Structure I
Amino acid sequence: MTLRTRTIGWSSALTVALAGVVVVSAGIGPVSIPPATVAKILLSADPFPFVFDAADTSRVIVLDVRLPRIILAAFVGFALATAGVVMQGFFRNPMADPSIVGVSSGAAVGAVATIVLPFTFPFGLELQGAAFVSAILTAFGVYLIATRDGHTPTATLLLAGVAVQTFLGAMISLLLIHSGQSLRRVVYWLMGHLGGTTWDDVLVIAVILPPLFVLLLLYARDLNVLLLGEEDAHALGIEVERTKRLLLAASSVVTAAAVAVTGVIGFVGLIVPHAMRLIVGPDHRILLPTSALAGASFLVATDTLARSGATEIPVGIVTAALGAPFFLYLLRSREVTRL
């Protein structure tokens, strides 16, 4: 079976699985709606589901209350899994995740500062905008710190990311001390959540993610070659530094967009690429699209679980509770291998 056939086959199967998860998730909540009814509502919806019959309660619940949150969860899971694949290939390290260059910590500082500090950020930036800008500036700063004479060693970049994350963690702790009445809101954001999602939130990431994902797909072969080492990649005609800059920038923006709208959600970008690599293999031409689709389904499913109890909990707690034991299982079974 050719790579193209396998990619189409797996992507089609995972797309169908994602559609199924979305339909089931949209029916779960205080008011239970059968999957068949949900499917009819979705199939009869306008291309842009902002207008509906207010007299139809089930339609209102699905399209206005639950669907924005579900679609955002799918986009965020898609983004985090995509960035996780790229970072693991970029660093040739199965322990790498989307936040490894400090993007999540940078977003957290911007968001927490917006909540806690008594002044307004420049240009009228709200929480999401401040988190996004702060995340991008952090990634750019880590890159500048690690770059010498136009060359950016991955080991130096990794260490710089760890150091910057530690420093930003200290800044977050300092802000928490002075958060006062805002403490609950800050902690809730840092746990990662999808509560209160609107179609405007979906629009933000829907505009940013697709073009960057296509760009990363175009560089899937280059990621494969980079796994051989930078010297071999250069010998095979890859412009190594240019490719590294592009991959780092694209994956950082993807991660920043996801974290800015939901807060810090861990383990999606670490676990999903591992699981899909065991199933489809290490070739990024198939690993990228399949991991992205699996990440979307995973986060929709975990968020459904997070909001299904008597008390809704942040989805970041659920992903950590499920992801950490699964990763330990992979370690024990020696399924976490070198790339």
Structure II
Amino acid sequence: MPSKARILLIYTGGTIGMMKDFETGALKAFNFSKLLQRIPELKQLDCEIETISFENPIDSSNINPEMWDQIATMIEENYVIYDGFVVLHGSDTMSYSASALSFMLENLAKPVIFTGSQLPIGDLRTDAKENLITAIQIASLQVKSKPVIQEVGLYFEYKLYRGNRTTKINAEHFNAFNSPNYPALAESGVHLKVEKELFFKNKSSKDLIVHKHLNNNVFVLKLFPGINEAAMNAVINIPNLKGIVIETYGAGNAPTEDWFLSSLQEAVNKGLHIVNVTQCSGGSVNMGQYETSTALKTLGIISGKDITTEAAITKMMYLLAQNVSATSFKTIFETSLRGELS
């Protein structure tokens, strides 16, 4: 008889583990051990669950690369002991964290599933119980004592997505996330429908490598009609800046005014890495399709293709920390490393 899967639940904070302050009505973190007491259904799962928590749970709005290091370290230190990991995290920045961890955990051969909730665990209509129970169940899936999922996923409201393909789309509805350019990996209904052919295939048999200390000397610039030269120059002259993710229009289009292109040329000359991603919720950058993006292609701007902004900025932090040479940075960025782009 095969042994039960061992799952480590990592609590970082977020609405799922919050309670209301009766005086102010504001949500605040409560003792993590009480979270498990509120869900006795977990005992019915065919796995062993143990827990670990941030010493000071945070609202996910306060997440930063140092805390990503902390999550990665918790996984690294417990990687041999457990078969899968479930990270409880606030929904606001969950897509950023899931994307970052996907790059930080090289040769990952076990599931790391992010989940959370829109309502606290104690609320009558909470979505927390279903999200947590199914996320653990998904992390426990095994075939011949080997994990079925070998990547960073995000589970929310009946769907498992590839973490670095997600974006938060709604602050009020339970279906808070979407994966605009890649199908759901699994869907929970009467049965758990798993799309195994969509899973990231870890071709390496090498040991897990954990990359910490991301370089956050980066910036996200969203274009808008009326953006001016002073604003552009302020961005490209930020001290120690190493890279910019530019959210352009449509299929990667941008203004063709001389001052704008001159600013980009200056940025390129300074050695800044510039990635072009689309503002659209779905679709891909295709520089050269229209005249308004041909100049960007000529300047050597990196194509983000169909990557999300969340994955683009965290991938840039990751690659900058790897000291990738200037000549190969573009090629590597435009290559899918963890299934983040098509």
Structure III
Amino acid sequence: MANRSEASAAHPHGSSTAPGPRGSWLARGREGRFSVYLPRDGEVARWTEGVDGGWSGPVSLGGGGALLPGLSVGQGADGYVHLVGVRPVADGEPDHVELVHTTQYQTGRPAVEWRSITHPNGASYRWTGTPSVAVDGAGRAYVFCRNGGGGVSVRAQKDAGGWHPWWDLLGSRTDSLPVAVTNGSGLVELYSSHAAGLVRYVQRESGAKPIREELLPASVGMGTLAAVRGPSGHVTAFYVDEERRVCAWSPERSLKPTPLADAVGTGPLTAARCLVDGADHTLIAQCDASGRTAFAAYPAEWEVAGLRWSPSGPAVQAAPVLTNDASGGVVAAAVAAGEPVVARQESGPGFALGAWTRI
């Protein structure tokens, strides 16, 4: 029953995309090796890259066999990977859920025990949205989630261990898929769409409660948001508007919502930075109507360049996650036919991905 609640509520504005992994579920450890985390059979499965470039796994990181399909992952500058899942409340109503958290400190090693961080509306409440995780410059995880009132709540780790209570950040009618990101000052920001526009929640000092800023009227497709920190340290958010255009918005750069190109699909965007011909670029990905991923890169924070799409790889279940390797190139991971696949940016002129490989 809880699975049906999540599937029906995850995208209330028309998308049929099933809940899946979000955030940094392809993570690079401090020694340079990658890990892939996916929800599977009520637990989290992990694949780990070896020193020879091969992959091992999957191994279970636990979850008790009850985790719902959604999984949110965040990684800090310290390399620690924070995983947040959603599961039914033990001995509670069958459609009531809580959020649970674990951390992996070192590539290939076991994660710590899963612990409940409850829910913004208490320990027993219906699913209200997929959480988003960001880690601040001090290594503290922030778990954002839409609450029962339609606004946003956040729970943050304390310096000395444990968690602060849930903080209600206010708002209403927000997207069930908010996007959290850490800016160049190590402060956490959250971007969400609203029935009438765009909204940002931002910290102004380390450890502080994020503040909700004034709603920006805009035409936004719910569930399409992505965000990336640029070379200036400021964050740029991307979304698909109701005219099916990919738009960029960067409040700290005074960039108003700016169309970049027509979207290739209607689902979520993903974004990252990468080096192309030695220059810093922003890379955007989205699944097209056939299910293949299309990629487009433009010089970072130079939106007047626009976007040109190029398809790559097999049909996948959702837009891939994008992560940088040690040289500044991009590694992409997606799920194709139920299994993880990865592709790496090729050297040479322009942007191109190599062959997609099942791991």
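If Cα extents along the principal axes in Å, for residues 185-272 alone is calculated from each of I, II, III, which structure is the one that comes out at 51, 24, 20? Computed on structure I. Ranked by mean count of other Cβ atoms within 10 Å over residues 177-184, structures I, II, III are led by III, which has the greatest value.
Taking mean count of other Cβ atoms within 10 Å over residues 257-264 as the criterion, the highest value among I, II, III goes to I. If helix-only ellipticity at 222 nm (-39500 (n - 2.57) for each DSSP H run of 4 or more, over all residues; to 500) computes to -8000, which of I, II, III did it come from? Structure II accounts for this read-out.
Give the label, chosen from I, II, III, of the structure having the highest value of relative contact order in percent (Cα under 8 Å, 6 or more apart).
If we compare relative contact order in percent (Cα under 8 Å, 6 or more apart) over I, II, III, the biggest value is for I.
Each reported figure results from applying straightforward, stated rules to the coordinates on display, with no laboratory input. Owing to the predicted nature of the structure, the values given are computational and were not obtained by experimental measurement. Cβ atoms are built from the backbone, for glycine too; each structure is taken alone.
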